[in-house]
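So, here come the structures, one by one.
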Structure 1
Amino acid sequence: MCDHTAAILLDRCVEARMLEQVDIDAPNPGVVIPFIGWLGSAQMFWDSDLGKSIETIAYSLYRKPNPELEARADAIIDLYEKLQEPDGYLNSFFQRIKPEWKWTNLRDFHELYCAGHMIEGAVAYYQATGKRKFLDIMSRMADHLVARFGRGPGQVRGYCGHEEIELALVKLARVTGKQAYMDLAKFFIDERGQKPNFFIEEAIAQGRDTKSAQKDTLGYNQSHLPVREQTKVVGHAVRAMYLYSGMADIATEYNDDTLTDALEILWDDLTGKQMYVTGGIGPAASNEGFTDYYDLPNDTAYAETCASVGLVFWANRMLGRGPDRRYADIMEQALYNGAIAGLSRDGKTFFYENPLESTGKHHRWTWHTCPCCPPNIARLVASIGSYMYGVAKDEVAVHLYGESTARLELGNGAKVTLTQQTHYPWDGAIGLTIGVEQPTRFALSLRIPAWAKGASLAVNGQSIELGAATDRGYARIEREWQPGDVVALALPLVPRALRANSKVRQDAGRVAVMRGPLVYCLEGTDNPVGLNSILLGDGLGRSETAVIPDLNRAIAIDLPVLKEVIASDELYTAETPDVVAETARLVPYHLWDNRAPGDMLVWLRAQRG
């Protein structure tokens, strides 16, 4: 499916005329997407869409050769090579459409953001194919940035309005070994929000209003305070997640506890007061981001796909300093629900917003004026293997479970192959076979999700007592492993009902149903009654599971419920409703709107008394 979706992304980028903007031998397409009130256009971001698409292709090629797809990527890379300026600058919009605007508005115009996504694409393509051309192109762009930004004489003490360059530079530094790239990433982190505020100074210098024409608060792009002083997650959700991901990378690389301390405060703020049960974040369309604590409306939830993807990025990077279930559980929750919902079952259509309730009017689309989400969720799915495992000097951590084979090298040089056999998340039985060339001592840490009550673990058939072996939510088994050793982990997948904090007014008197890491929902196609007339009683204990053939054999939950029936068709009535017994079918939330269109509901009304 990865190469299938990657090809679709390229096809739609071509249809949107993106390559015409890159190709200096083609007629200039001019302004394809009109400018709006903030003087910008989504056309400014086209390089980022192409960068993410190439990154998706790279991960696809890593899994399976595809000469046709690789040739298409190579052709785009050739276009960028011809476009690049002698000093390394590369941005198709500001070279071909509005060259007079180059480096004039870091707050709104996303030049560094686009460079970041291009860098990530270049790193991934090099790692997948061994071809250096794109990596060299983006290294020259990074050299241009190193010369331009910093605290030295004549340098710009600025940063991007849309964070992304920070984590990209870390990746580039790791693959090239060039410390200047890592130091620039740290500069962008450290400089953000310092006084005098760069965005205000830049606007004054350019003769612009110091209040953003797009959004009028510095909190929108997390530049209202230095990052170590920020304690509340605010502003645009995707930007925040990318910033925190970059901060986590720098905290790991520089062993910076001041950044880690700040991130832990922000983590608790987000996951404890501002996150949907799906791992969706950012409830408001007005700022594509955060509002007030416990403000989590369901039918109007924005919960952008990119934001949940960003939360997966952040959670994964928080694991860079060691296994901790607090982060891995949320990574899985956001991945399986808020993020993957953005990609259809056939890989051809997408969600930008991810509400938790629909009256049947919210549907997947083939493309978008600002198509950031399709390649973002595609590159995440295509690279999922890199999120499943963590490796240290003498330890391997398994963060996510799924059928896979991982070939890993410990910090001490020992090579380990881990093979997972499982149908997770549909089945909780997980087997891991250890492949080592000779007896090798290391620790294997396996995440035991907080929801997995009654989990069991055994090595070569011998039970391991989880209580004694578990540290920060991971069962740690340290031993000399023999070739062919088998670890068996059983995670009970029992449907459970969750209730929201009473401060979440939209969910009062309602429950959400989960099974394992998956949030479930009602769909009108399975339940041809008004979904809000369904009452969930104590029926979870009598629920049954069933395979859904038209949803890739996913597992549905069938459970007894009550349905309210009011004979009157008046808008308001004093009549007490009757209740009748029914059976409701719930399907995984991430798979909704893949069949017949209809209503959808995550938070079910709960019967009282």
Structure 2
Amino acid sequence: MLKCQHTRKFLSHTWIWLLPLLSALLLSCEGSDAQRQSYADQQNLFFPVEHEPYNRPSSLLAALEDTSSYWVDSVFNTLTPEERIAQLIVIEAFSNKGPKYEADVMRLIKEYKVGGIIFFQGGPVRQAKLTNRYQAASKVPLWISMDAENGVGMRLDSAVEYPSQQMLGALAEDTLIYRLGEEVAQEFKRLGMHINFAPVADVNNNPDNPVISYRSFGENKYDVATKSMAYMRGMQDGGIMAVAKHFPGHGDTDVDSHYDLPVIPFSRQRLDSLELYPFRELVRHGLGGMMVAHMHVPQLDSTTNLPSTLSKPIVTGLLKKQLNYNGLIFTDAMVMKGVTKYFEPGEAEARALMAGNDVLERLNSVPKAIAAVKKAIDKGQMTQEEIDRRCKRVLAAKQWLGLDKYKPVALENLYEDLNPPIADLINKRIAEGAITLLNNKKKMLPLRLTPRMRVATLAIGANRVTAFQRQVNQLTDKTDDYYISRKADAKETKKLWKKLKKYDVVLVALYGPSIRPSNHLGYSKDAAKLVQQLARSNKSVITLFNNAYTLNQLPDIEESRALLLAYQGYFHAQAAAAEAIFGKVPTRGRLAVTVNKHFGYGDGIRLNKSFIAER
């Protein structure tokens, strides 16, 4: 015991004697600025400053309320004023554009120290490799985002794509939407991503909307709010940031803000009661991020041709103060015509920050934006303190998302991890739950075949037998199968119609340009006439595998004996439609939008499987 006390005393005196010598030696060293540090800094090499471990808050909003963590402060203090501006910038990246493009992205990361990336088209392995390279080159860990309303498969090959929000809007319950959000979060994290620009919280009540349409949960503000919350909670409970869009509401417009500046002419009372309702509810329930749209809303800001993105009354006055939103506010892409039509690159980004946005997404020019923001600070239009506060909030969000403990994306088993069995099951359950029966005259469905009944299947918009037809053939071996192009001419359609007239039942599948929904079926006049003849024939069961609004492109479709809406053409939707026709699954879906005078919001005939006798 005595020996230990003597030892401690000796070491204590030794340090007292050595410290001045060490100090002198360190101060006399020649070399880089990093080597010529202060005496106090060098002391930390021997006596590191203790700091409280990071206790991750339960929500992102809680993390944003207190940005005084050790990691946030230590990173912030390494940044120059220009680099703090750059932390508020998210640049675009693709993983399918080759080395020259990738080098340009790398230059922006290294030279300007941008805060994050939004990935678009490519492949998961290619993207993961690029993410690792970009992260390794970045001074501050990058937050990685994606505009993936339907999951990463919406942008990347070899990954799962989930149904459109219109299809989700047909579901009677929202538990599947929450579960989908959780799974999307897992896939994001597996790819080293942190932010999803979803859900779309716009109330789509304009059938001619060219940009929202099937991306919305529907026309009913309550449905849109509850389903948006389910998706948001699933993602945020899964550990990523949800960014709802497009505030203050892009649903009732016939102009696409990618190509022009839409004008929203409605009264403040209408906006408060309808467009703003889902966003208000998301704010109340803990939304992490909000995206502001490029729209001119005169009742909120009458400044001529001013997009909402650049409007202080809308971003700060309405969103921050009136709605009490404390999350992070993102602009929509700053390359869109909705903002660039009237504002130059640089000026637009500076005005967006002055309006109250926190993060600028997809810029025309990073250097022009940083220069314009610095100029605005010099002119007193905003302060460096405002930039610093936003920068710290971005860093706090990055820490909450786990970037203070960044690890490279593991490439092993990436494909398998992005295609788990649970994802396939979720897609199957959604497809079955969304099938919407709009016509069932004389109880045509469930279809019961008699020994002498002649049955045909017809796929319009296909060049081979489809999944729907194959599934029908598994349920009955009594069918003859036909298919025809969307662009079929009169000769082809007349020949086919002559063959079809001899059948007792024709099961018709209507497809658009792809398995995804579309705004236009693109049918030739003769193909559309064939559908009309089939609808009037009193023997056709017609299923549309596309956007509900495209029913308006099919004359007399309401005359069909039975009409189902499957919303899009992915495999599980086609299989579910075939099974619903034969009573193997119930029809429980409800139309989430009003299509026309024949098919309105809430329509859907329920056929309950439990009352259907097995064949």
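Nothing in this text is a laboratory measurement; each read-out follows from the coordinates by a stated rule. The structure displayed is predicted, hence computed values, not measured ones. Cβ atoms are built from the backbone, for glycine too; each structure is taken alone.
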For 15.9 (mean count of other Cβ atoms within 10 Å over residues 195-202, calculated) the corresponding structure among 1, 2: 1
1, 2: which one has distance in nm of label points 7 Å out along Cα→Cβ at positions 235 and 291, as calculated, at 2.1? 1
Of the structures labelled 1, 2, one was used to calculate relative contact order in percent (Cα under 8 Å, 6 or more apart), giving 13. Name it. 2
If Cα extents along the principal axes in Å comes out at 73, 72, 48 when worked out from the coordinates, which of 1, 2 was used? 1
